[in-house]
Structure P
Amino acid sequence: MNPPLPDLAHGLRIDQITTDTAEMGKLAIDWRIDPIQLQPGSYRGRIRGIQTRRIQLGVCDHSISTRIVGNAPARSVVLAWCLPSSFPASLWGRRLESREMAILRAGEAIASVHPGPTQLFTVAIQGPLADEFAHSRGGASFHSLFPHERLTSASPSGFAATARQLLSLLDQIPPSDPPFANAMAAEDFERDLIAILFARVDFISPRRQRPHRCPYARLAEIHLSQHRRQPLDLSTVCRHLGTTPRTVQIGFRKTFGLSMKSYAQALRFNGARRELISADFSDHSVKAVALNWGFRHLGRFATEYHRWFGECPSTTLAR
C-alpha cells in the first residue's frame, strides 16, 4: 500500500467489472498482479472495495478458473482467503483450505491458482495498524503474534461468515464519492473491519503448519511458467524434477485442480493474447505471435484462440 495520500482521508471506493483478465490486474489498487484465465470461455471479473489511509478491503470475483501471480502491496500485511468452491484454491503450490486464511507479508510474491468461479477476499493493513492490533492482543508485533504463513479459523465453517459480514459492511457504506463524510467515519470503518476480520481467528493454539502434500506440483508449476512459450514436454519436466510422469501428473491435479497439459496450454494462449494486445498492428502479424508462443499450425491456433477468448486473434491485434 502506498504512503497515505490526502484524498484517502475520506476513503476511496472501487467497483469495476471487466471481461479481460489483463484489465482485472490493472484495476487492483496497489497490487502488482497479472491474472490469466485457465480455461476457455467468457471471462467476467469484478473488483469491489474500499481503501482508507490505513486499510484496504478488496473483493474479487472471477467467473472461471484463474491464475494470479505478482506481488502484494508494499508496507502492508495482507490477509487473503476464498469462499469455498468446487475445488480449493492453492497458494505457493499448497491448497488453501476452507478454515485457512493466508498471510502475505509486505511486497511478497504471490502465486495462486483458483479453479472454477472464485470470490477472493483480501484485506491489506498498513504495518503500524497491524502492530497496533497485535499490541492489543499482547503481542510485540503482528509478525510475532502470527509468525506463520496461514491463520486458522476457530469456527468449523471457516471464514465464510467473515466474508458475509465484510460484504454486509461494504453494502452499508453510502454510494457516495468519497465514501466517508470525514476522517473519523473512515477510522470507524477501519475498526469495524478489523473486529470482523479477527473475530474467528484461532488465537489459542495455532495449528501446526501442514507440509506440502505434493512437493513436485509446485516445482512443475515453476518449470512450466519458466518455459511457457514451449508446448508441454512431460519427459523433460520429469527428468528435470527427477520423478515419474504418474507422480507429477497426479500431484499437479491434486494441487491445482487441472492437468499439466491444460495448465501449459493456458499459459501459452494467455501469453499470445497479451502480446497481441500490446503489439503494434503495423509491425506484427498473428502468424509471428503464434510462432513466438509455440503454435505451429496457424489455422488451429486461430480456431482454439476463438474458443478461449471469444474473438479471432486478428481482431485482438487490430483492437
Structure Q
Amino acid sequence: MKLGVFSPVLSDMSLPDALAFLHGLGVEQMELGCGGCPGTAHADINILSKSNSEIQKVNDAFARNELTVSALSVHGNGVHPNKAIAEKATDELVAAIKTARKLGTDKVVTFSGCPGDKTSSCPNWITCAWPNDFYELLEWQWNEVLIPYWKKIARIADDEGVKVCIEMHPGFSVYGVESMLKLRNAAGKALGANLDPSHLIWQGVDIAEAVKALGEAIYFFHAKDTAINNAKTKINGVLDTKSYANVLERSWIFRTVGYGNADFKQIVSALAAVGYTGSISIEHEDSLMPPKEGLAKAVKYLKDIIIKDANTTDAWWI
C-alpha cells in the first residue's frame, strides 16, 4: 500500500507547491482532482486531454517531487436528468479515462450518478421500496438509465486498460456494498469500488466487513473518518440535512482519520487480507481542523498503520 492525498485539500496552492508540501510530509502519491466536484485547481482534464505539453508539465512536477499520480478524479453525475450537466460529467469522465495512462495511472475515480424520473430536472435518490411508485422508479433508473450508461463507459475503460473507481456515496445510485456489486455485475469488471469509510459508517456499516464483502472489487480507497454524535442520533437518527458546520447539532460529521468511529487498523488489515495493494488516499474534510493541520495529523497517523508489503500467502514464522 502507498500513502496518498486527494488534492482538493491543497487547492489554495499551485500544483508544484502542493506536491512539494506533500513530499515534505513523506507522502508518496497524489489523487489528482481535475474536473467535476474536485474542481480544477491543480489540473483541468479538458486541457490535459488535448495537450501533450500540459501532460508533460504535470508529469515533470510529480517527478521533481518524487510523487506519482494514484488516480484522476472527476466526480460527477453522468446520468443527471439535466442533459447539460450529464454531458459535461460524461465528457470529463471519458477524457479522464483516455488520459489516465499518460499520467502514469490506470484509475479514474467518480460517482455512479443518480437519474431523476421520466420528467424531472433533478436527481431522485430512492431509499425505500414502498409506496410502489418508488420501487417502480428505482427499477426504471437502474434498467433503463444506469446500467446502459455504465456498460458504455465500461467498454471505453476496457479499451483503455483503465479501472473506474466508483465512490459509494449517499445521494447516488451506488451508495453501499450491495448497490456497488449490482452495478459491477451488470456492467463489467472495468468498474470497481472507491471505498470511503466516511460515507458508510453513518449508514451503520462495519467497514472491515464491507472490505471483505467487496474483495477484489475494491480498486481505490479514501482515508476519511466519521464521528457519530450518539446523543443526537438517539433522537433524530442518522439522516441529517443540517450544515456540516453545525457540528454540535448534527447526528454525524466527517473527521480526520483517527478522530472518528472508524478502526483503521482493522480496516487496513482487512484490505491486506483481500489483497489490496493500492493507494490509501487521504481525503481531508473535517469541520474542526484547518486543511494543513488535519492533513498533517492524518499522514502521521496512517504512516504507522498502513501495511506496505502485505503477505497473505505465507505464514513466514512456521
Structure R
Amino acid sequence: MYPESNTLPKQPYPDRSAVGLVDFDRVKNGLLLMLWGYFQKMVIADRCALLVNHVFNNWQHYYGFVIIIAAIFFAFQIYCDFAGYSYIAIGAAEVMGFRLMENFRQPYFACSIQEFWRRWHISLSTWFRDYLYIPLGGSRCSRIRKYVNVMVTFLASGVWHGASWNFIVWGGLHGAYQIIGDILKPARERLIKLLNINLHAESYKFFQMLVTFMLTTIGWIFFRAAGFRNALHIGWHIVKEGLQPWVFFDKTLYSLGLNEIEFRTALAAIAVLLVANTIQYRSPLTSVRAIIARQNLAFKYAFYLIAIFSVLIFGMYGPEYHAQDFIYFQF
C-alpha cells in the first residue's frame, strides 16, 4: 500500500567530502539543474497555467474534451511547477556545495498509484510514511487496519494541502485507489493468467502508466477546482455535455488562453519533458547531464546554448506578463 521503503535506484552523486570550494563540474551540474528547473517552470508550467486558468474559470462554456485537456495540462502544470522549483533549489544548493534529496522521479511513468507516490513529492510522501503511516502500524497488521492506515495517511495529506473538502477528497481518492487496487488484486491476477498477458511486455507497462495517469488526472480536477462542489459540477458537466471530438479540428484549442503558436509551443515543450523523462526512466543510474557530458565539446556547448535560448525565447516573462506564483507556495 503506502510505500514503506523506496526501492527505486538512487541517483549517483559525488562524494560531498571530495567537493572543493571551487569545483567547475559541481557548479556546471548545479547550473544545468537550475536551467532544467527554469525550463519546466517558465516554458511549460506558466504556459500551461494560461490554458488551465481560462478553462477552469469558465468551465460552464466548454465541452467534455476541452475540460479533460485542461485537466491534462494542469497535470503537467503542477508537476513542472513543483519539479521546476525543486530542481532550481537542488541546483542552487549544488552550486554552493550542498546536497539536497531528489524530489521527483518521473512520476507520470508510474505503473500504479503506489509507485506514483514513490516518485511524486518524495520529501513529503516520505515524511507521511515515516511519521504517520508506519507509526499507525503500516502494513504490518490486519488488512482492515492497513486500509484504515492508508486512508488516514492520505486524508491527512489532503488536509495538509488545505482545509477544504476538495483537498480532502483528493487525498481520499488516492487512498481509495490503493485500497480498491489491493482488494481487486486477486481478480486482476486471475484475469492476467486467463488472458496469458506478459507482465514484462512494454505494451502492458504502457497500459499501466496510462491508467495510472488517468486516475491521477481525475484527482487533479478536485485539486484544481475552486471547491468540492465546483469539482462535482465540472465532473457532471463532462458527463452531461459529452465528448465532442471536433474540438481537435475546429481550432477551439487555440482559443483557450493560448493562440495556435503558444499551444503548439506548449505541446513541443511537454514532448521535450517526456523525452528527457523517458531517458531517465530507462536508465535511472545515468543522468541526462552525464550523457551530455560524454559528448564532443561542440555538441555540448551547442546543447547548452540551445537550452539557454529556449528559456529566454519561449519562457513566459516580461512587462506584459503577470508571473505565475509557484503553486506550492500556498502550502
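Annotations for the structure displayed:
- Calculated for structures P, Q, R, distance in nm of label points 7 Å out along Cα→Cβ at positions 138 and 170 is largest in P.
- Comparison of P, Q, R by FRET efficiency 1/(1 + (r/R0)^6) of positions 66 and 250 (r between Cβ atoms, R0 = 25 Å, to 0.05) - largest value held by: R
Each reported figure results from applying straightforward, stated rules to the coordinates on display, with no laboratory input. None of these values were measured; they are calculated from a predicted model. Cβ atoms are built from the backbone, for glycine too; each structure is taken alone.
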